[in-house]
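**Student:** Structures are listed in the sections that come next.
Coordinate-derived values only; no laboratory data. Note that the coordinates shown come from a computational prediction; the quantities given were computed from them, not determined experimentally. Cβ atoms are built from the backbone, for glycine too; each structure is taken alone.
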Structure I
Amino acid sequence: MDRPDEHVTPVPRDALGRRQFLRGIAATGAVASAGGLLAACGGSSTTAGNTVNSTPKRGGNLSVGLAGGSSSDTLDPHQGLTYVDTGRFEALYQPLVRLDKEAKNEFVLAESITPHNGSLSEWVIRIRPDITFHSGKAFTSADVVYTINRISSNQFSGSSFLGPINAKGVKALDKLTVLVPMTKPFGSLVDQLAGGYYYLYVVPNGWNGGKPDGTGPFVYQSFTPGQRSVFVRNKNYWRGHGLPYLDTLTFIDFSDNAAVQDALVTGTIQAAGQLDPPQIPALANTKGVTPVTSRTGQFKPFTMRVDQAPFNDVRVRQALRLLVDRQQMIDSALDGYGVVASDHFAPYDPDFDNSLHRQQDIPQAKALLKKAGHENLTVTLTTSAIATGTVAMATVLAEQAAAAGVTIKIKNVDPGTFFGDNYLNWTFSQDYYSYAAYLNQVAQSFLPTSQFNETHSDNPHYTDLYNQANATADPSARKQILFEMQQFDFNEGPYIIPTFMDTLDAYSDKLRGYTTAKVGESLSHWDFEHFWFAS
């Protein structure tokens, strides 16, 4: 593991110019996006940090500010809704495996997860020894079996990442070994568990709510939903090396990001997550504050229902993707904070097809719409302030589409309405995802069984390819299958993905230990165990 401050460099305040887990954030009052329409803005891809005084010190209370908390906040790690929930869970609990800051699989409570006797239909999880929960109870294989069964039997969100698991057949072989049978081959199990880690935290055998009892770096002290959470250092933390360094970690919920910014500037908090682009110029020129930009694989797709007109015609979907000037959208809607994407996802997956590129082509878009009988296409795009940039991106898309004679009517609804009864049923809309490996994202979005199938995708050949990939052990053969799937996403898919978006956080100059992170989660990928104060 890198030293906490390694590879992080400060952003020069005069160079920044302008610029910026999980689903349900807006239902609790998420912040709106911002950005000037079709006005080219500056931006910086430079990361930020603090490399001074790199020897960690013990002690201190870190107060973290986030917007989006509400009375529905929870400490049940299998029922979280918002990225604020995820931040708390990351302090208290841990998964078997997760994505690390480089978007690679990192084993945490598990030492290994391997096919049993070479079969992709049966897996063996070997867990780490000598770990205890906060209650003092030893962590054993029985806790893994119980966690899997709790998630599966209650159909919590994490169940979708367990794949075709035969939950009744999951059993402990000994205190450190678990056998996990599948109903069919599932070669992407490790990627699925890692990508869905924020729904798969391990709890003790028999735990069903009440006082949190995890294996994480901090221990529960108090919790007031929508207001404040206080956790203290886990003195028996299994990682050792003096971790965590902080004595206390406090989460403070704010009504919006303006209040978060004020709290950071005045010193009420020392870390602020998921900031908006217009806040960065002020913070970059504020003494004692350092903004941090993370280049990530997170994306906010425009979603088109393939079972409803006009998007049931692939030519219409192709045409709308060709309408987009991607760099202009990044500059205008996100103040430059992102990189161009070409309607397929998982850029850090080793099997990502880098050869697929799409540029704006108005004549071709017009020709496709004419062939489809939609020369004067008019559609309604339902948007909402569900995450940074969504409303601004929708407005820019409407402006760009007008150049091809396409009218996009913007229907801006409040977040509660967006995530209400019509969620996953809007004909033309938006959503947002942190980075996940390719097959993990497919499982979330594009299968008939997917939990977040906003596009109502149900292509038998595509599903067959997904199953083939999971049944294929040979890496080269599997790569070819994934390339074919990505060609389908690119040519016929239901997403418009203009950009992979940056994540922006900011810290007090007194704080150390943070880094950039590629997944798209906040605050150094929630790495609170490595944060420390220099003074």
Structure II
Amino acid sequence: MRRILSATVVVASCLIFNGLLSAQIEIRNGSIAFQNRLAIPPLLNPVAKDGVKVFDLTLRQAETEFFPGKRATTYGINGSYLGPTLRIRDGDQIRMRVTNDLGFDTTIHWHGMEIPAVMDGVYQVIKPDTTWEPSWTVRNQASTLWYHAHLMGHTGEQVYRGLAGLIVVDDANSDSLQLPRDYGVDDIPLIVQDKMFDSNGQLLYQPMTDQRAGPQGFLGDTILVNGTYGPYVQVPRGWLRLRFLNASNARRFNIGFDDGRAFYQIASDGGFLETPVKENRLVVGPASRVEILVDTTNGATVHLMSYAVSDVQHASGAFAKFIMKRLAQDKDENQVFSLLEIRPNAEPGSADPLPQRLNTISRPDVKLAVRTRSFSMDRNSKINGRKMTVSVIDQVIKKDDVEIWQLSDNSPNFHPFHVHNVQFLVVDVNGKQPDPSRQGWLDTVLVYPGDRIRLLVQFKYYSDPHHPYMFHCHILEHEDMGMMGQFVVVDRGTKPGEVSVDPAYVAEYSNPMDMGKEK
């Protein structure tokens, strides 16, 4: 039986140098057998009512058997763990009916959707035994998005225990491309997460308020894919499409294949790249999605891996690289995981030539940017020196304006920066053109220590002076500690005195740490 690397992580002690706090980690080798068929999240069929597609989602507590004979307490959406895949099209009129049977408050955020602020699902708390019914017109191009809990102060634990699922968007362009599209057969969704279990198979979780947790957020020692431990998948021979979602709280994955074969990235968060990008390794940060094609024509079993992440090569500036070298042995991301065993069967699959053109990306001229906004992230879970306050609007943006958002990381940790209600383009990274994998539409971008990243941002849809969106670090523990800010998109001509946060939001979130607890 093939032996591969896994890890057990023990937080040992803290090391202070140059004013920085870092958790010392002990890594031990282990083994894993791929004996469990990969679970494929079911497609949820909507009900059509007056031209509207209605999706019914029920959130509940349950038990899930990740290991034989051991049942863990989990949260699920229409099931015991995770949720169904929602398949929609650009231009669809949709409505979600989200019923909360959890016994405590929660929210559901439609990550990556361009959506009205009152439907965004951050401030729209779903009380126990109630149903929330947001509706909107889909304005996203073909892409892989996701939905997940987003309750302030409790996002980390609620997502960790299972409140998440995929959204697949189709459009006329995706219909025209000769790509694998048979969901669950040659078009495989992969929701990848790291977990930690006790000897009874119960999920363990440590928020950053727990002194045992490291400053980088929660990191587990066991990988689940679609809620499956030690997964394998049987696929036809030919092109295989993998939709990879990093749904971990804080871990990055540096994906590649154990036999060294190349693969092609065809899409990032918000849609197809313009052309396929050939890769051997690809770092996928928390909340990010990538779509890749890999050729399985030779019939050989192959393992999708996650390799060590080298922060030193990403860090910008001498001081940042010094920090990365000092932290390299203390971070438990420098390990190897085998994620999935891929077993080609005798069935012929997609043999169409790899499309050479996937998308046309209309890039606004940087010279059209009317302003530059700066966002500086520090090691105290703050953006621009402050933590989010619900009553304070941090940024007011005029609808349709083209802007530059400049991100900087002045901490010893990376931060995945996420912006609601927009897909943006990376202008440059430390003054240089971004690598090809980051030249498509993104809603989340990894910012490394010392980085200066410029984004081109334009909010083309929806305006509301009283209902804000968020920008935040998508390390969920950083987010829960307040590493967020909020902005409103307003019509041209809106006066400053006409902008304020809806008082109901302020009242609801007066003490967010009391939310998310069983009533």
Structure III
Amino acid sequence: MLRPTLLAALLGLASTAIAKDDPSNELIRAVRAGLEGDRSGACLAVALIDGDRVQRAYECADRATARPIGPDSAFEIGSVTKPMTAALLAMHIAEGRASLDDPLAKHLSPGTRVPLFGSEPIRLRHLVTHTSGLPPLPPGMAPADPMDPYAGLTPAALVDALGRTPLDRAPGTRFEYSNFAMMLLSHVVSQLGGADVGTQLRTRMFEPLGMHGAHAGDAPAGVTPATGHLSTGQPTRAWTFHRELAGVGGVRATLDDMVRYVQANLDRGDTPLQRALVLAQAPVVTPATPSNIGMNWLLQRWKPGGTLVAHEGGTGGFSSLVAFVPGTRRGVVILSDTSVNALGGLGALGMHLLDSSNPAPKPRRAAKAPADLLKALAGRYQLAGGLGMRLWSKDGVLWGQADGQPAFEFGYDDAGDFYPRAFDALLSPQAATGGRRTFHWIQGGGAMLARRVDETPASSTPPKPVATGPLEDYVGTYPLAPAFALKVTLREGRLHVQGTGQPAIPVEPIARDVFAAEVVAAELHFERDAGGTVVAVTLRQAGQALRGERTQ
């Protein structure tokens, strides 16, 4: 609950390409500061757009063994494909083929079973705002190859799964991110345009904007597909999609392709494509999303004014971010050849590059796990869905084993999280009152809070009182992200914390300057300056860390 939900080609504009080995450049310094030495080994292609000026940087966590990426490297952009698909829908709406209020059933084959909630249908506006009531993935989806999970999914199988999916709430009443819904939208857009989404993107967006390396399918000549990697640094295979369903996440693009895409979104020209891009940025109203979702764009208030328009993406081996502020002509693109979504994604770096007053991220470096943490985590747990897992330590290293699966070894990083060395996941320890420990298990884009099913080591003895400063020390406001801050107050002898737009909840001390919000499984780590004054806080929740300096 405390998580913030985190022209054509313009070829005539002047563009400044920054050399990779220019250490004096501010963009390169900022990227290196947030990346160098990171345990993921990721390489990033980054562009900062400021009006007619574009700065570029190609940087790797380990420059000594940097992987070959450059202007001709095409990255999987994952879910950043979704706003592109939405722009195609906006064009079809402008051309009279569809309306956001159309029931989904109107654009499927006659006789197709489409679930209702009472008499309420799923409408196109529900698909583009992730409020359809459909689950994240089609029920029964069991990929033959987990490393390429969408490869075997066909439109026929997708529509068949739709007919077997009941709704447990009215469409439009709750936000739940759904790739299932977006694959259905991709199928609908393919039908509306009489060609698959990849073909429509090429003819109606990529070619007009000069995005010569962008593609959904075979790579154009002169473009080199980048190799994707797990967050452990291991190479992994590319993802593939049926051409009608590729609008969910099937586009690859170079950095310059994405720069042109952002420039077109920042422009306010009067071509059909530009009008569609602008329409896709406008809020799409449902009871659950009155103003914070466009057509597959996430919208936030931006300081000192205006709206931040953004979307992150991720596949098995890549991560991406596109963000911009219409009216300022400022935007940022970050493409990673490594999946870092379980490590918090690219949002913090992107927000810092757009506005340096936002906290700069730090690289995650390998570290030695504290012995008391290893001891506190040892035990048996149950994850959502009933999967059991046992943790134990050996020679200062954490080991784990899920029921019926081989044991595996964890590494540990200086952000305080454990990571399996053999596959892509994250175990983020979560403190609670009374000396207890549990954890969030983050894998495949989801975060599950583990429930301990044995006695904790600390439960046999009464917890010791926590030594902490006067509670008044922590009272104040701590901005963590654009339009999101934590307000800490003191009520009846207890600290309470309140996120922007959320209710206040109590927190309890678990260590000096550390408090737990058990109801939302989060921790607050306060910082003091040399004089002992509390000056900042870091919110740790589900493997992510957001830091904010105290403003009052």
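**Student:** Determine which structure produced the value -1500 for helix-only ellipticity at 222 nm (-39500 (n - 2.57) for each DSSP H run of 4 or more, over all residues; to 500), calculated from the coordinates; the candidates are I, II, III.
**Tutor:** Of the structures listed, the value fits II.
**Student:** Matching task: 68, 59, 52 is the computed value of Cα extents along the principal axes in Å. Pick the structure from I, II, III.
**Tutor:** Computing Cα extents along the principal axes in Å on every structure in I, II, III gives 68, 59, 52 only for II.
**Student:** Work out the source of 1.0 here, i.e. which of I, II, III gives that when distance in nm of label points 7 Å out along Cα→Cβ at positions 300 and 396 is computed.
**Tutor:** I
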